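In the part that follows, the structures are each spelled out as structure tokens.
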Structure P
Amino acid sequence: MRDVDYVVSGDYVLTMAEGVPPLRNGAVAVSGGKIIDIGEVSALSSLYNAKKRVGGGGKVVLPGLVNAHTHAAMVYFRGIADDLPLRQWLQEHIWPAEGKWLNDEFVYDATELACCEMLKAGVTTFNDMYFFGGSSARASKKMGMRAVLGAGVLDFPTAAARNADEYIEKAEQFIKDWLGDELITPSIAPHAPYTCSPDTYKKTKLVAERYGVPLHTHLSETQFEVSEAKKKYGKSPVELLDDIGFLDKTVVAAHCVWVSDNEIEILARTGTGVAHCIESNLKLASGIAPVVPMLKKGVAVALGTDGAASNNDLDIFSEMSFSARVHKAVSGDPTAINAFSALSMATSTGARVLGMQDKTGTIEIGKSADIVVADLDKPHLTPFYDIYSLIVYSMKSSDVESVMVNGKLLIDGGKYLHKDSHAIMDKARWWKNKIAGEV
């Protein structure tokens, strides 16, 4: 028998690989951070001697979930200014709070909390846009998460930089510092067409091409954004970015709520990935993205939470459930975004949108062992007839029992193994008191 690090098993193994059905009584062998074998429990048990066995009867094994758009450190602003439209929320509350509190310590501490929340909810990879990227990277890596971290770029000053050129200079240094890391993928993130000029977008594109890193931006999130772009440039945000050559398969465009049929064609033609953040869009009353038409045109649509300040959590299980349900109602078609498609958006498509399909998103031999085990032995999961519909329509993030990233077991029995989650939450409460003026 061959020695391996783990054998992960369950009543079902969902590889999410194209054309591969659920494997009953399945198992996954993990060694050196990689998936080395997949098969029935009985077969793998006779082939491999595991240092630790994870899962077992009454469990389901699936790929780690992907959060394709968030602002992790904004978890410290959870609930700070609820029930407001986006523009007022940003300009009157979030930007002033960031101007007062953002620094390396804040971002590091807040990112630790966000990683802890996401890991416990089965998220193994996240795509971020924020500032003080080195602090985000150090915290994410220490927590063991896989992350694409976008260095934010704006045309106006914040606590992070004075102008667009300084943001870009800092972004380039951040990319140099982290390029080639096993878990952290640096990227550059021009905020949005209403906060970045076309010239700024062109400069960020050149940096991304120079280092071969992804790009991440907000795009057509609100009607106001679209109308302002048309007034200023005579084009919609999507048309503008297409005309300057910004859009392609390296770009993750968050939201894309207010896009026309022609703009959907542009997104499909350029291969631009979309991060659909339905809960944040609903809460801010920004609208509902035309995801079903996007999917029909071949646009790759993944799921994101946005930041916890506008959601107010980092739960991809909830995003799956909302997306599958709401788009049925909006389209008038109960077959729109079926359960398998919703789960794909949160796993394999999420990885593809981030350009990480060779590493994660599916359970396949040779890929990194980013694996989630959830408990099926719950009243709200009993009985069931279809494992995909069970996960999307009934399962909660609290049903996650074990989480592995890059072959390292981080969550087991619902508890984070390598850091004190209570200490992380205590630190968050200290920051809250400070921010609220109680310290």
Structure Q
Amino acid sequence: MLSTLRNPTFRHLFAAQIVALLGTGLATVALGLLAWQLAGNRAGAVLGTALAIKMVAYVTLAPVAAALAERLPRQAFLVGLDVIRALVIAGLPFVTEVWQVYVLIFLLQAASAGFTPAFQAVIPDVLPKEDDYTNALSLLRLAEDLEQLASPMIAAALLTVISFPVLFAGTVAGFLGSALLVVTARLPARAMGEPGHFWADVTKGVRIYHRTPRLRGLLMMEAAVAAAGAMVYVNTVVLVKARLGLHEESLAIAFAGFGAGSMLAAFLLPRLLRLMADRSGMIGGAAIMVAGVALVPLVGSLATLVALWAVIGFGFSLTQTPIGRIINRSARVEDRGAVFAAQFALSHACWLVTYPLAGWVGASFGLATAALVLAVIGALALMTVLALWPAHDPEVLKHDHPDLPHDHPHLQEHGPGKGHAHVFVIDSLHPRWPGAA
């Protein structure tokens, strides 16, 4: 896996991701303390609203940002968004009203909605070999999991010698460090597609997503993951404090179990994906998550909670890490950015539904009911995946073009007449999947 770091461009991008993640982790801690300073006992409501704003920004702005990215140099685009994120974070220590937090959080997440899909779309261009790309996906997954473990500990250590607003300076340094590393990376040139209207480019990724069976299945997979994952992210604190009656440090231990399971799966995935298809591994991972959530009512100790969260974390990484491989085989190189943005927006739309659902059902009817409801939603979503994403899913498909003249360059390249075959993706010449009604 580490051999991928021999590629100097990926090494710079990976380092940029690490420093940005560490900075983001510090900001998460500092934002919670800022919310407490501004709102006291209403800090939870402030953070909940901020999370909703984050998801709305992701869902609505990611496709728009992708269309803008197609019109701008990719390096300047990424660096500019990092600088914007640094400037926004630099303003947070100076806010005096809750509404100011909401405005800055929206601006921050708007920049992230552009940065993340564009960053994801660069990696397969840097590492075109599938094994190298798979290793890179696993490394990036490991980095995210390590950040969730390391950032709170770093923040706790820093808070023994500094006040919490200084943590925002660490976040600013992280984003500026990310920008510097992207500047020094030699990014490959963007593959240019045919020029189109801006609104058509905004909706392009979603249109490709909707017309590709494996991507429709992937969206329902994301719904299953969001249903199970929301139980972990929203209700772990309730499980630890209310059901088990434990202290704050036990909350960190529970989340560490989830992170450890996810890291183990990310470490094993490059080997596992040589033995099984992406679809099988991802369905298995989502099934593990859903089954794990169904067992939540049986949790009676911290040890069982940590073990169960580790199992769910394993399923989470098994499901999420291969997504880039699915998108790569479902879009032209020049359309990857749009499809990554569609994936980013649509997956966060699932979380936008399941986050409040997990909290509301848990608060109103109890954790056992919340676990049952979310497990049922996850199971139904998985059954839909099986219907939408065929088990036999070849990349090369036989099809014809009755509307093209015989001398069209596409027919000259792949063969005239009916029934030629090549790697099939949705584009202007192939607006519908073969066999689709």
Structure R
Amino acid sequence: MEWLIERFQSAPGKLAFIHEGREVRYGAVVATITSFGERIAQAAIQPGETVVVVGDYSPEVFCLMLALARHGCIVIPLTTNSVIEESVALDVSGCDWYVRFSADGMDAAFERRVIVNYNALLTEFRTRGVPGLVLFSSGSTGKPKGILHDFNQVAEKFRKARQAVVAIPFLMIDHFGGINTILAITGSLGTVVTVADRSVANICGAIEQYKVELLPTTPSFLTLLMVTGLHKEFDLSSLQRITYGTEVMPQSTLDRVREAFPGVNLLQTYGLSEVGVLRSQSREDSSLWVRIGGEGFQTKVVDGILWIKSEYAMVGYLNAKSEFDADGWFNTQDQVEVDGEYFRILGRVTDLINVGGQKVYPAEIESVILGLDNVQDVAVFGEKHNLLGQIVVAKIVLDEPEVVDSVKKRVRQACLAQLASFKVPTKVVLTEGVLHSVRQKKIRRE
């Protein structure tokens, strides 16, 4: 990873971070990495040891991760809002050292904390003498999985510098998309703008104040942005590009975003923790058809399911069997349609609703319902049914109070006008709760 640090050294005066108003330049980033390297040596942390780093985006958290990688350690980033409980993560990965950052992200407390885990994959990996990165799946389809990457290989994707941008890393640092974003920004000597509270208002305020050019985000966040209308209350004219991924984008939301940001390039992204983030190109800003792949990636479709072969693939799961086939292909579990070089992501097989043998994709129905008046957000999911297998349920958040029978009638009429009858929600539930996680990703369940 020396090439990355040398790149930082080449531009000491360039602005690397704006962390809650505090400016940090690349010269200071290099100095902080060096300082952490000295602390690592003083603590007698050995190459190959596992080090848990608890904190959110800050220059210091990033610098410690690079210093540990430079030292040959296995880094396990966690946040206070990690996808799994800390105790579960440490049980899967084991632990030699535990580092917790202060709330402002500046001070780090090193602690020797030994949690023994005789993991054959980690033992084999350590013999290679390269730094590791362990991330965790959300566990939405079962027990959370510990995903081991070669840290050098993850960073290698960004050796070729691209245009420097000012960007907000929306996904957290314990998420592969978050790591990918921060390495992409700094690898091209751009500026990382961190926002502790990722509410719509705070994100918009940061874009306005710091002239953010790139916003990598989720469809759920963009849906909220359109519903709240906060894009009209802040000056977001600095935005040049909005990228969205991690879940299926409703066409109705994309249409509203396109109308609200006519001069901004909209790009659908695609990636998985197991294989990395692929290069992508939307067919049009208003289209959900996307071409994915790029150097180091191959794609194919088998029985409507997308498979990926990647040079940036994980080393393996710490607590599960590999899901790569003998030729190195990974089943993404994403159902897709194909049109020449372009794919349209329909949704995860695990989100699929089976109504009497007919396939129903939640995002398709959500897109229709989001186009209705007085609808703030919606999550569609399946509920068991003795005769049909499952029925379609729509959980809806309203802008203003309305009787459920009125909402159900409007939902039924709109869906019948645009969708097959078996896709029309049988049950409509009104709720006042949020329908997305702290990571701004749709929660589809009862």
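Taken together, the values in this text are just the output of simple stated rules run on the coordinates, not laboratory data. This is a predicted model, so every value here is computed, not measured.
What to note about this one:
- In terms of relative contact order in percent (Cα under 8 Å, 6 or more apart), the structure with the greatest value among P, Q, R is Q.
- For helix-only ellipticity at 222 nm (-39500 (n - 2.57) for each DSSP H run of 4 or more, over all residues; to 500) computed as -25500, the structure of P, Q, R it came from: Q
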